[in-house]
Structure I
Amino acid sequence: MNIKKVVVIGSGTMGSGIAAHLCNANIPVILLDLETEISEKAKERILKSRPPLLFEKDKINNLKVGNITDDFDNVSDADWIVEAVVERIDIKHDIYKKIFNKRKKDSIVSSNTSTIPLKVLSEKLKAEDKKDFCITHFFNPVRYMGLLEIVRDKLNDQKKINYLKDFSEEKLGKGVIVCGDTPGFLGNRIGVYAMQVAMTEAVNMNLSIEEADAVFGRPMGIPKTGVFALYDLIGIDLMSDVLKSFQKELPKEDEFQKVVSGLPIIKKLIETGYTGRKGKGGFYRMNKSENKKILEALNLNKNEYFPVKKIDLKIDKINLLELINRNDKYGKYAWSVISKIILYSSSLVPAITDEYNDIDEALRLGFNWSMGPFEMLESIGLKNFFSKIGDINHNEFLKDLKEKKVESFYDERQKYTDLQTLGKIKKTVVKLDKNDSAEIFRFKDFNIVEFNTKANALDNDSMDALKKATDKPLIIINESMQFSAGVNLNYVMEFIKNNDIKSVEKFIKYFQETCKHLKYCKYPVISAPSGLALGGGEEVVLQSNYVVTHTNIVMGLVETIVGLVPAGGGCKELLWRWCQTNESKTDPDYAPLKVFDIIGYAKTASSPQEAKPMLFLDKNHDVIINRNELLPAARKLLNNNVDMSPSKECKFKLSGKNAREKMHKILEALYNDKKILDHGMEVGKELAYVLSGGDTDLNKEVTEDQMYKLELNSFMKLVENKKTQDRIVHTLKTGKPLIN
């Protein structure tokens, strides 16, 4: 079979997200709801969504909308019909009756339910229809979350399940895990249990919600949202409905039942409209005081809101053994939560899956955990875990491991896919070098550099790793959510606090030297970004010979937001690319003005399709939709470019003062309209000086090294400015820009 047309029934959050992502894959989609007007509004929401559900707005042309009364005939020639209506079984059964009366033979029908078992959904279907019916459980937001659980039973046509899995991997870029019909499947069964344990233990140990979120977050390899903030994000009312389903479907003796009821305060929050971010607030809320917005957190003991207290655990990197051995309440809380997650997850093998690592993959793909429960166990170490845990007599999985007296048990990663991912090859690579910020691996005939700082921010150690790794062809890639969020501003500010400006300058020079080395070294260098590639991260990408980029990328040179200019070659490289355009051949100021606009406004692209028009990506790039393909695609590029010709040095003809005056007029207009303030004007003038070539004219040639020097001088001038330092401190503290 071949999926060429899809009908999605139900235009709510999930239905719209599924339809939008099918549009991204250039699959024609019909989105149906009770009334066409409802579907039209969903179409508008897709176009306006933030973060964007579409790779580019033109993808919406793959979507048509209608209603289930007048347009239901579209089901008759659809290859795949996805039901994504409200979680009411009576409504779903009515929809299925209509679908199976209209659909063509051999089409696939699936439900996006996250709570209702397959056996309940299909109980009124004929045996021949059950063969073609399954659950396709996408995670929200559909474009960005990697997991798709396909839930099937023994009646399913296995060939169709396999085809749907392959289609969803290749066309939709999903990590597809096929699982049986058990409550919550894999991701939600463990993920929601973990959330409930984290909340319950926080109350039992009298931790504030800020303290619980600080621990049940980055220190555990879990997104920084934490548990209470995640509840708010999902919706407290929605989570309540999910838990009711678990309570109903799970056996009474299941360990989940001990925490399924949640906190008593939840009922009151829902009744008063505090359902999370979509309501008046939840465990957190934004309040106004003296015309200022203040983030407040709920005190669970007093049931009152107070300004949020920042909790600093002084943890820079994930080290679970160190975390659970802390002799304070945070260590005790971490151990209590982690041990319960490991115990519960391991008790479900093989009941919910034969492959324990599928549970880990579901948590990593569906909840953005950096490691699942079994990877946590491996990270802590079996000996350490068993010395702390106590009774495991009723847990066959752990009993078996203990009896074997092994030190390591974890086998192959990512068994759900045949692709040779970074995660899979890590057990076979040669570890060449490692420092606090990056690691170098050798795999066969090429090197790999993986950054490993918070958000993969770059510092001197990152540059060391990149430089050392160029003795062979190099792929810069990682498994974390971000490629690199840019230069480590904390690292820079530490030097400034110590009045050590020379070390800042030394670092930026080294950054420039490293990026130049990447561009001109003997062997090809390939960047394989996913997630954020901003500031310094984007400068590494810009000066790599080739790029393989995932579709979920955010690229841009955003330094002006913190009062700086790109100084790792970003100004130079983007300017050079724009200088090669046809427009620049007749107008010498075209490229400087274009780049001034892009960098000055700190414009970003949220997909490769958006990045190309801004020339963040040039002709030497590939785009893949499945993140697991990053390494295979990068290797293919390496193999195809073994005899790569060295890059040619950039040489510019820039008009200097002439281009600068045009830029200053733009700045003055923005200043007069109060879109920028005093320091914004100052930053803009420094950027203008760099992009115009400094003190040059069209009769002179500006070399690449001179451009690097212009970048460095402007960066240093700005970083010594108190107003830039204020911007950096404010951004590091709040995550938001300061306009001064």
Structure II
Amino acid sequence: MCAGCHRQIYESYRQTGMGRSFYRPAPSNTIEDYKNKNHYSSSLSDTHYAMIVRDGVYYQRRWQVGLNGIETNVEEMKVDYVLGSGDEARSYLHRTSRDTLIELPLGWYSERGGYWALSPGFDSKHPQTRRMVSYECLFCHTGYPQVSEKAMSQTIDPVFVGKLAEGIDCQRCHGPGGQHVHVIQGPNPSSDEFRRTIVNPAKLEPQRQMEVCMQCHLEPTSGHLPSIIRKFDRDPFSYIPGQPLEDFVRYFDYPEGKGYDDRFQIVSAAYRFRKSRCFLESKGTMTCLNCHDPHRVLPSGQEAVQFYASACRKCHEPVLAQKIAAGQHTASIDCISCHMPKRRTEDVVHVVITDHLIQRKPLNRNLLAELTELHIPESDDYHGEVLPYYPAQPAPTTENNLYRSVAQVLLQNNLVKGVEVLSRQIAQNPRLRPEFYTTLGDAWANTGEAKKAASAYEQALKLSGGSLIAFSGLARVQLQQGDATRARETLDRALHETPLEPNILYQYGLLEAQSGRREEALVWLQKALEINPDLPEGDFNLANLLIQSGRIQEAEPALIRSLVVDPYDAAAYDLSGQVMATKRDIAGALYNFQKAVHLRPGYPPYLYDHALALVQAGQYDEAKTQVQAAIQADPSYAEAHEVLGALYVREKQMELGINEYRQAIAVRPGMMRVQLNLGLLLYSRGDRTEAIEHLRIAASDSNPAISGPASHALQKLGVQ
């Protein structure tokens, strides 16, 4: 529609990175190599990937090498959308049958002529395989998608219905254009009238002009901090250029001096630019448009050197000429290379972009050096106060104070102090949006205050009439309080509102399982997985319930599917090992137990299960190593002491075996098999008094396989 009057701008803009930010893959927009160098292997996760084109359809394939070198956990997902122009990088999205979007692990980077590597967050030992694309993510890569308020309120996951716009369109910067087109197409349109119906960022005051860019190009940090909080009364795509950005979203940051001051990240352009002395001394009059024409492709090579130098010289020419004449500054016109150099980003380690912090002196280090993606444990991440960034000093209004408190608890950076403050603020202003109460409920739940969390969720439901997030949170904390009846009632209310929400159906299934109602639980889990086969741990929990019900054959397909969905789930490998051991497939059992131990080192139950399989395989020395590791990790692991005791006895190390048996029953006296074996060992050693003590306990057992031998031994000892 815009191209009809603005053809030249249309033709130039569609070549920009923004114009090519989101699209369906096709030969015309493919710059990646899908045929030759189309494989990638990750040593961290022991996973292989390939990009494939088959019959004109694009796929990303993921697999591992399993037992005997056979491919296992193979999954192919269709690439429905490409996210990113390819100027720096591209990511790939799969659209599910539920109209949710999943980001696929393998990405493409333009550096060094282009290569495949994992997208941020996926290069780890346990990468996500079902990373949902949020509304906020798509906000900055497309035009306005079709997302109804009803869809957002009736699902927990982000759902995108209808056709998605390919690329950022004119309305992202110029606002809704329908009325503008209507006026122009009407009779006798006046220039004043049709100009009033569209936003021209060049005519906005500098702050509002800058905010048009900042809506997408400002992210204080991509780290574990709630740096961007959309206001609860705004839907994800409701920002209109020219509006005050703070009416739509609030920005937060780390305090200075906490080790995060010089971070350089992928969406840091506006954040770094706003720290520049040039920007600060301009008193806000300097904006992105001083150097960038959003309708045109960025200049490159020598053209870029001259273009940006001319922008700098508009302000610096008089002083610069004097310094050049005095020999205090090079005569080179290349301002950018020294004062805004290219630099490797810390959060997307395969991308090199321009640092928009205009610095007087160049940094004296290699800014392009290779970086390794960091995976900071939650315990080592930042915990402390979260500060407002934009607006930097908001007025001390009730609303501003509330959002500042929300920022403290949202990702638990300042949870303990923040939840108390937020609770007091909400108590003083009870008629708030329900999202404040769900946030408070989550915060209380994260501090272990289930009763307070339940009260907050109940209030959210009163105000919203049916928030799925509040229903889910309330049922969860009610179950933590041991009130399964009320949790069931809460989930019934949720299902009355949205009968086909898979997350609620799944939660209902887990509730029934914890209540010991396995058959009912199976019905709910199967129904949830029919609607959403990608539920985290869904197939694993289904398989576990089937095995507990003795339906091992039915469980096996669910276990296979579980490891296809998440091939890094140690619990699923351990359960698969147990199934293999039951079927006497010792090689398969050992493979799965080894995977479980590898994925979760030092976890006693997996070490123990592995030891049992090694005993079955006759690998006694390795079994002893595994069970000793289990005991080292958990000295109170009674079953591990029993197995180690039996292994010592097998080696004729009777004293060591007796000691392990004693430790086992010290932890759990009711282990009748251990009581029997300890009694028999003591009897064989001639320790009559202690032998009789343990044999009498074993003789009282209801299992004749234990009570029989114990009674027989007591008879030999002449004891009734």
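All of the numbers you see were taken from the coordinates with simple rules; none came from a lab. Just so you know, these numbers come straight off a predicted model, no measurement behind them. Cβ atoms are built from the backbone, for glycine too; each structure is taken alone.
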**Q.** Structure responsible for 0.90, with FRET efficiency 1/(1 + (r/R0)^6) of positions 430 and 454 (r between Cβ atoms, R0 = 25 Å, to 0.05) calculated and labels I, II on offer
**A.** II
Q) Of structures I, II, which gives 21.9 when mean count of other Cβ atoms within 10 Å over residues 230-237 is computed from the coordinates? A) I
Q.
Going by distance in nm of label points 7 Å out along Cα→Cβ at positions 38 and 118, which of structures I, II comes out largest?
A. I
Q: For FRET efficiency 1/(1 + (r/R0)^6) of positions 174 and 422 (r between Cβ atoms, R0 = 41 Å, to 0.05), the calculated result is 1.00, so let me know which of I, II that is.
A: I
Q. For FRET efficiency 1/(1 + (r/R0)^6) of positions 14 and 214 (r between Cβ atoms, R0 = 25 Å, to 0.05), which of I, II scores largest?
A. II
Q: Determine which structure produced the value 220 for volume of the Cα convex hull per residue in Å³, calculated from the coordinates; the candidates are I, II.
A: II
Q. Which of I, II yields 5.2 for distance in nm of label points 7 Å out along Cα→Cβ at positions 286 and 606, as computed?
A. II
